Structure P
Amino acid sequence: MVTMTGPDELLRVKAQLKDDLQSLSKEEEYLVQKLRIIEEKMAIQEIKDKIKAKRVVTEQLKTKITELEKRWNSSVLEEISGFPPQDGTIA
């Protein structure tokens, strides 16, 4: 069934549809910005996680280097003096 609507009703419907379109466009823009922000936050967190992992590895390497240097120094002292070190380290 076809209903007859007057020009005022058509203008009102058209205006409402334009408002709806504008509202959806604004919401879309907001959501796109929010998505970009979330993606950036995730990328930042990934970098932070990589930095944390690298710090763990570098601290382990520093510890290993320190241990090896102590052993090497003890070994050198033992060779020079002919006696084992007195600090409890084993050459």
Structure Q
Amino acid sequence: MRPRETKTWIFYTVDTEGRKCIFNERTCKMPRQTKDFKELQEHLHKPHIKSIGWTTMDNVIKDINHDVKVMDTFMKKSQESLDKLKFS
């Protein structure tokens, strides 16, 4: 078993509509053993909270970059459609 690395962790909630909300950020080795995770567990009884979790800052950056690429592709295709309408 390899030793745990210290990483920056993002703690978040997911509501019933699938939206993620960042709760806190902490640098540690074991996110499950932090007070942030214990506080997050207290939110699970709320009817609008579907789940809780944590992820690394690296994964958040990857997700953001992916979302930007998706939006960029969408905007390009939308512009192409608008250009076709202009010349019709």
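What follows is calculated from the coordinates using simple rules that are stated; it is not laboratory data. Keep in mind it's a predicted model, so treat the numbers as computed, not measured. Cβ atoms are built from the backbone, for glycine too; each structure is taken alone.
Hey, mean count of other Cβ atoms within 10 Å over residues 19-26 derived from one of P, Q reads 10.0; which structure?
Going label by label, the one that fits is P.
Between P, Q, which one scores greatest on distance in nm of label points 7 Å out along Cα→Cβ at positions 27 and 75?
Structure P comes out on top.
State the single structure among P, Q that was used to calculate helix-only ellipticity at 222 nm (-39500 (n - 2.57) for each DSSP H run of 4 or more, over all residues; to 500), giving -31500.
P
Computing mean count of other Cβ atoms within 10 Å over residues 11-18 gives 10.4 for which of P, Q?
Structure P accounts for this read-out.
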